[in-house]
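Each in structure tokens, the structures are laid out below.
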Structure I
């Protein structure tokens, strides 16, 4: 990540845009500082990661937090920061599940996110002026990511050249019995988003230099997409299989494998430990 503070001095707006010869940067430094001041977190040391990897969040994690309104206000402000600070997307997605009955553990975890922002309040998104016009997508899922419902969390992100333009982290609607099914459901959702982006670029009269590429780190999901024969294990995924396979046959997209260490969507689906928690490329 680049430190966006070098692009200009502090301005008093919730979302800032700075132009340079290299590109456009968008960040919310003033908003982060106001958040630290509002919740009296200017004094404590900055956190190195948004969540404590050793603490698992679930519904009845400890004593109830009585000031529910304060917790909801804090989570709402953090959700607004997701516009430019995608490194806290997974953390806010997790804590948003406990708005009805938060615990002290949940509130402390939310405060940790704010302390993490203190480390670099000027970070944000960077859009370079010169970049290749090609869509690159990354799809991933965390099997049984929710401890309360045993549902999995799927996520994706898309780059137009070097610019991050679309992303999502969401809990899946159904419980899956294998990681392959979870990955493929996430893969199908990613393919739908890709199709929508293609239509959007077409309406804007923008032509991609090469065919869009989707990266996935699950070999089973890639084999299901490439296999034209349906088996009993995948019959309940038939609609998803037909959709992705049709897009492959039409040349709308290409599927490529990627290693776990290079999978960018891990940020959106998992609570990563410090050794592998590193900022995304082209995030400020």
Structure II
């Protein structure tokens, strides 16, 4: 197979990076998403401060040389698998590789996988980011009226719930956006957003997923860090100033060895009920 130097093909490897999980990095995360769990700063089920499960949420965006284009792209879907905690003070290695590429309606998608490995080579977590790209270079990509259309309503199946999980509402400030997405970009600057086809600051999609992770951490503790899973679609845009609440509905509990796995419908919604994330999650429990 012959490929060009810049071809974004399935299997293309984008290298590795060593990341030290410092207390300052954890504090930065906590301020960015307003998640100040005491287990990040003191004792935890793992014997010391543990890093938030999605501490490296945006490692996939360390560089964007895997993008098909920069204009009009959106984070469309995210998968996470958590296998073991990352402790504060650890140095981990991350590796990135394109694992899929496909077309759907008027968009083309690239799927970038990021694996996070411990110093002794163990896989700690794995994320797959489905990024979508439009085939134009100007105009409006998404406006604020789109989420009001009937085809942008995403009802959650009304299954019998074993338990309901509700996270704390988060009003997303410009300060949170700047911390979560450092540097001048369309996630924290209005002019940059308009240049790329959006009417206002587009809150980075990973932030809502961190809200879900916080709720799962509060409910399942170690069972989220050691066996947590998430597979969600990002179905509507979150704008700076929106208030977002993460929710979960436990629909099944099944045995997994000596433990139980709780399976959930999970979603995030705006104050008016507009769904911005919808999918599934699960965690282990005693």
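Throughout, read-outs are computed from the coordinates displayed, never taken from laboratory work. Fair warning: this is a prediction, and the values are worked out from it, not measured in the lab. Cβ atoms are built from the backbone, for glycine too; each structure is taken alone.
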Going by mean projected area of the Cα convex hull in nm², for residues 126-165 alone, which of structures I, II comes out largest?
II
semi-axes √(5λ) of the Cα gyration tensor in Å from the coordinates reads 33, 26, 14; which among I, II
I
Given a value of 14.8 for mean count of other Cβ atoms within 10 Å over residues 38-45, calculated from one of I, II, which structure does it belong to?
II
If distance in nm of label points 7 Å out along Cα→Cβ at positions 54 and 134 is computed and equals 2.5, the structure in I, II
II
From the coordinates of one of I, II, relative contact order in percent (Cα under 8 Å, 6 or more apart) came out at 22; that one is structure I
Quick check on the output: -4000 is helix-only ellipticity at 222 nm (-39500 (n - 2.57) for each DSSP H run of 4 or more, over all residues; to 500), derived from one of I, II. Which one produced it?
II
For structures I, II, which has the highest computed value of volume of the Cα convex hull per residue in Å³, for residues 118-221 alone?
II
